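We did not get these values from a lab; they are worked out from the coordinates using the rules stated. It should be emphasised that the depicted structure is a prediction, and the values quoted were computed from it without experimental measurement. Cβ atoms are built from the backbone, for glycine too; each structure is taken alone.
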Structure I
Amino acid sequence: MTLDNYRPHVAGIIKPIVKVCVKLHLTPNASTIIAFIAAAAAGYAFYQSNILMGVIFVFLNAFFDAIDGAIAREMNIATPGGDFLDHVIDRYADIFIICGIFAGPLAPWPIGVFALTGVLMSSYLGTQAQAVGVGRFYGGILGRADRLVLLIAAGIIDLIVAGGIYGMSFLGWLLVVFGVLGHFTAAQRFAHVWKELKK
């Protein structure tokens with residue numbers, strides 16, 4: 001499913017926005033930090049059951065996360081340090097958002113832990129592939145862009161349809177999906193890397 005495959009198409013769409021950001025002297029690292037703050041705010045909003053604000057902050061996280069690398073390339077200042085910071089912030093952003101959902105009344109904690117481990121393991125295997133010489137690999141059924149879009153969609157559905165399904169919010173059910181597909185994606189990435197290492 002992964003929307004990461006469509007990054008080249010998105011690059012053309014966001015290029016005018018990136019140029020404006022460059023004119024406003026918004027640096028890539030500043031964009032990354034704003035994305036992190038938005039994720040923390042989203043997590044807190046979900047914890048407080050303020051789904052509308054949670055959705056808005058998830059959107060802001062997705063937006064600034066999408067443009068930080070593009071800004072770096074536009075300014076010709078892309079560095080390994082910036083890439084490293086971006087990946088660290090992304091993981092903390094995932095933690096804040098998911099923990100915010102299950103720390104409050106939107107989902108039970110066992111489901112939240114299941115989702116969080118699936119998300120973190122799939123992300124870890126994507127970058128660990130590079131560490132063992134295979135190259136960074138983000139294949140599989142569920143990537144970070146997919147998760148952010150699904151979070152926004154589930155939040156909007158929760159705003160429209162009160163009560164969720166079987167007593168749990170749509171965001172809660174989405175965590176079940178994150179757990180299942182996250183661990184499945186981790187298995188897909190493991191299989192790919194293992195196969196490459198055996199060549």
Structure II
Amino acid sequence: MFIAITRYRTPASKDIRQILNIASHIDHLLIRTPMPPEETSSFLDALISAGFPREKIIIHSDIGLLEAFDLPAIHFREYDEDAFEYKRRAPGISVSMSTHSARSIESARAAGLDFVLFGHIFESASKQGLPPRSGQEIMDALAADIPVVALGGINARTVQKLPKGFSGIAAISYFMDADPSEIKALGKEWELLNLM
């Protein structure tokens with residue numbers, strides 16, 4: 001599973017072009033922006049009108065937009081009670097959560113969430129100065145009975161260093177900057193790594 005995450009800023013037209021260019025090489029797009037709901041709604045309209053598949057969109061924590069656009073998935077911050085409540089209320093919607101410990105992963109699993117993002121795995125521009133998760137923390141995370149997606153510092157070089165067991169990778173910079181052919185090559189490498 002490849003999850004591209006939008007940069008935490010108001011998307012520009014070049015961001016929309018990049019998202020459309022990589023659409024066939026990613027499984028999901030996690031839309032996470034600082035925009036008010038009206039602007040995010042306009043962005044969703046533009047993206048879907050331009051041909052981005054609605055079924056690949058994961059909205060970050062905005063239940064109103066999820067329902068207004070009939071989206072299939074929503075993502076929440078670590079320990080956000082809205083995630084647990086929404087999954088109880090709408091079991092058919094994919095609900096995921098960011099996590100940073102085995103304890104929060106277990107909370108997500110116990111609440112029936114569909115998967116978690118876990119990180120950060122490698123040094124990351126968005127987590128400057130913070131050390132990545134330790135080998136033991138990663139092993140504990142991967143022992144959980146829920147799909148765990150690696151996040152943080154993922155790129156063509158670091159993906160080779162990922163321990164076995166992750167259900168996918170999520171990234172901001174890599175997917176928002178990479179050429180579609182690079183993502184396609186990474187997909188092939190990911191498949192090979194998971195077959196070994």
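State the single structure among I, II that was used to calculate Rg and Dmax of the Cα atoms in Å, giving 16.1, 46. Of the structures listed, the value fits II. To which of I, II does the computed value -11000 (helix-only ellipticity at 222 nm (-39500 (n - 2.57) for each DSSP H run of 4 or more, over all residues; to 500)) belong? Comparing all candidates, it corresponds to II. State the single structure among I, II that was used to calculate mean count of other Cβ atoms within 10 Å over residues 44-51, giving 19.1. Derived from the structure labelled I.
So distance in nm of label points 7 Å out along Cα→Cβ at positions 20 and 60, computed for just one structure, reads 1.6; which one of I, II is that? Going through each structure in turn, the value belongs to I.
Of structures I, II, the largest value of relative contact order in percent (Cα under 8 Å, 6 or more apart) belongs to I.
By the measure distance in nm of label points 7 Å out along Cα→Cβ at positions 28 and 52, tell me the structure among I, II with the highest figure. Once distance in nm of label points 7 Å out along Cα→Cβ at positions 28 and 52 is worked out for each structure, I has the highest.
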